[in-house]
Structure P
Amino acid sequence: MHDTVKTQRGLVRGRTHDGIVAFKGIPYAVAPDGARRFLPPQSAASWNGVREAAVFGTAPPQRPPAPGIPAVWQPGDGLDCLTVNVWTPAPGAVRLPVMVWIYGGQWIHGASSMPHYDGSVLAGSGVVVVTFNYRTGFEGFGHLPGTPDNRGLLDQLAALAWVQDNIAAFGGDPGNVTVFGHSSGGASAALLAAAPAAAGLFRRCLVQSLPAGYLSAPEAQGVTERLAAAVGTAPTRDALAALPPQALLGLPDRQLTAGRPGSAFAPVIDGDLVTAPPWQALADGRARHIDLLCGFTHDEYRGFPPTADPAAVNLEAVAAHFGLAPDAASAYRAAHPDSTGAELFTTLMSDALVRMPTTFTAEAHSRTGGRTWLYDFAWQGPIGAAHGVDLPFVFGLPDTRYAARLLGTPPPTGFAALSHQIRTAWTTFAATGDPGWPPFVAHLGNTRVWDTTVTDTTYPLPDSHRLWSRTNVLAGRGSG
């Protein structure tokens, strides 16, 4: 099997293991530093000879996601982070389906080098898997006068353009690309589906746990002003570009948002690349030609960092915060009479942050005539069907540190069988546009439920859907 491939910029040499050739750390854009700091990505330069593609590139600047978790970026790593990775079972002119992964992480964390995103097992199902880095936090989503918003999304567009230009040499079909992602990565995929700038770059979109959380330009400007004041400089590109990346990472979100819930950094509704949240942006039918598969985990909020003691919260106050009707809390209690206060809080937060945004995105696409599928991942791990529990199943990787928290150690005996079913559905969707269960139609709500026993049913959250639909106040808040 050939492990050297000719890209448009030069030759790259990968490494073969168990029949899969992996190419890591290939630059798709030059380092966004110096005069290029806070600017859109610029194509990578060509190189002579053979470039070794054996190790991942540098992660984008970020702080550790939680205490005790190793940092994927250190100050000495710099900003040369815009690289792509490819796993292929057959380099050459084979024309396999291509699956391009966009990582999540609340728009402030994430890197393609994280072990739970290794594409080797998924590629073994007969697809070419691509992962890449994009700028997060202020580098990727900070609002600055005179420079484009949403630079992280512009990085994603540049990576997808690289796929179009190069993936055939790795055995992939540039005419059959599926973009898939989790959480903020899933939201990215949906936003790109609605963006004219992404036309022709992919055919299908697979969204896992699409979150709320998008900023108006004034909200994003306020974050920039508070950040600049905290680090003692002006809220301008030149002033902030003079500081090293680590100087922009130390402030907690709540200080930057002045108490507004959710992440300080997220896609900015700029009226250009991002015109609205996904469930609104897809409603005009601009992406009806793209096949959409999306879904949520049944207990999404269990995977989020706790914001309060669930047993002590005032459910009426939480419902009011999200703009629900005055009787929403009592309606939740009536719909779930056997649930404790803590369980009701988890249900409401799961709806607000992920389950309703995902559902309404599926509905918007379906109503325009777009082919749509929906799932509910209900398999219960040690902390329930939590946000992110589906990732080890999709990538077929039960033994990472990430998986241990969500699956337990050792992983359950049923993991391999369910993972195989899910990988088959994901790769079949990438190949054919049909994952193997009835499509979601807005008024019928056909939904696949992934659990120890896999079933197809009507929409599983009718009470939550009714509550959120009647007020039309899906909050543009949250995390991804």
Structure Q
Amino acid sequence: MGVWNFITEAFILLLILVVICFLLYCGYIHYTHMKYDHIPGPPRDSFLFGHSPTIIKLMKNNMVIYDTFLEWVEKYGPVIRINGLHSTFVLVASPEGVKEFLMSPKYTKDEFYKRIETMFGARFMGKGLVTDRDYDHWHKQRRIMDPAFSRTYLIGLMGTFNEKAEDLVDLLADKADGKCQVGMHEVLSRVTLDVIAKVAFGMELNSLHDDQTPFPRAISTVMRGMVETRNPLAMYTPGKQAFIRDVKENIKLLRKTGRECIERRMQAIQDGEDIPMDILTQILKGAELEDDCSLEDLIDNFVTFFIAGQETTANQLSFAVMELAKNPEILTRVQSEVDDVIGSKRDIEYEDLGKLKYLPQVLKETLRLYPTAPGTSRTLKEEMVIEGVRIPPGTTMMFNSYIMGRMEKFYEDPLVFNPDRFHPDAPKPGYAYFPFSLGPRSCIGQVFAQMEAKVVMAKLLQRFEFELVEGQSFRILDTGTLRPWDGVICRLRPRAERKSKKIINK
């Protein structure tokens, strides 16, 4: 009986402890409500879970949560609170707020980025350029990386851009019979992967022609893992365990690839071989300047550039093809410009890109409607008033280009694809368009990405007509970045006016 009494008493004490902890937790949640409830926002789904049930339901149904956030902004104003369990973040859809927070270095990235430093317990992007929240350390990394994105170096990449884009159009030419269905997102993802592997790390993946390469699936899987980290209970949900293991295995693959690539380059340097002044070389130069820089730190930036350099550009190109196929008058106009500027040339030159005016407008309008990396966040350290709303210190502030790009307040008929919004003489709202973020922490690779996008799009427009296969939904899939749900399934035909022309080598 003594043992039984001891177990009973221990259970009762444990139960009391659990009840006390739960009551303390409820008290803390009540405190956060009192702290933030003066900020406009939709009613919470529940006292404990805030808006999490709505967000989790949207994720389960593969909906874009930013569409719901857009509805809330339009109903409750440009500054709204969103509650999740004991945490609260404030969404700001205000040019005033965007300018204040993104243009200044004094606001650091918030703890959201911890989710992609380490994902489900596995080191992912670590302290790479995207995730580093220490501004001084980030700034040192950024300065070291800058030469790999200088104008001189980027001009030197035109040969690789042309080579890989030519591989793509050759592949598509065999399918351009007006009947074969081609998943444009799939092939564009593979060609952008081949580009970033070659120009950044000296790797020849040839994924465009290798169906067995594991990297496209690996990137897609870890990006979906990023979405799942929005659910604070994901790691404890039994039905998610197999997926989480898959994510961790693919993170392991990417980091293993980075380790091997870095070690090969280190050996080449040690052997006195000529090495390119690419991103990998700059990563290694940075290591020389930091005494405490480990191999794992180097791999962080490998993974960051490997994924960011492939995923976002492929998605932008896919959405551009989709919208051009939906809007034949815009397609005809941009094809005419490509014919006038590029003509029948096989190799597009850097100077040609500067002569293209309407194509960049098409690409910018694509990113307005479909910013592939839709948002960013910052930490507010001191109390501030934005749009008449008092924001307490210690608040996570979220900024979203997708939401602001679709607001009638900033763009007339915002859901209409209209590249003329970006004509040089057209009025443009300030601080409402930031697909590459803004200010000191804007994307280092944005010029690189748009050069690559122009070369690939120009070659596609030069060679093919696009027809969307019937029955596609044109929905958006949120996988951490935004991509076309249906993959932009097209039938291709050779340009009729080009059938008698021969593509010539420069």
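Quick note: the coordinates plus some simple rules give every number you see, no bench work behind them. The model shown is predicted, which means the values in this text are computed figures rather than measured ones. Cβ atoms are built from the backbone, for glycine too; each structure is taken alone.
Brief remarks on what is shown
- Ranking P, Q by Cα Rg over 2.2 N^0.38 Å, for residues 258-425 alone, the structure that comes out highest: Q
- Mean count of other Cβ atoms within 10 Å over residues 114-121 - highest-scoring structure of P, Q: P
- With FRET efficiency 1/(1 + (r/R0)^6) of positions 82 and 162 (r between Cβ atoms, R0 = 30 Å, to 0.05) derived as 0.10, matching label from P, Q: Q
- Which of P, Q yields 0.85 [FRET efficiency 1/(1 + (r/R0)^6) of positions 106 and 282 (r between Cβ atoms, R0 = 30 Å, to 0.05), calculated]: P
- Each of P, Q could give semi-axes √(5λ) of the Cα gyration tensor in Å, but the derived value 33, 28, 21 comes from P.
- Computed -16500 for helix-only ellipticity at 222 nm (-39500 (n - 2.57) for each DSSP H run of 4 or more, over all residues; to 500) - originating structure among P, Q: Q
- Comparison of P, Q - label where mean count of other Cβ atoms within 10 Å over residues 74-81 is highest: Q
- The maximum of distance in nm of label points 7 Å out along Cα→Cβ at positions 138 and 450 over structures P, Q, that is, the highest value, falls on P.
- Answer label among P, Q for the case where FRET efficiency 1/(1 + (r/R0)^6) of positions 226 and 346 (r between Cβ atoms, R0 = 35 Å, to 0.05), calculated from the coordinates, equals 0.70: P
- Relative contact order in percent (Cα under 8 Å, 6 or more apart) - structure with the largest value, from P, Q: Q
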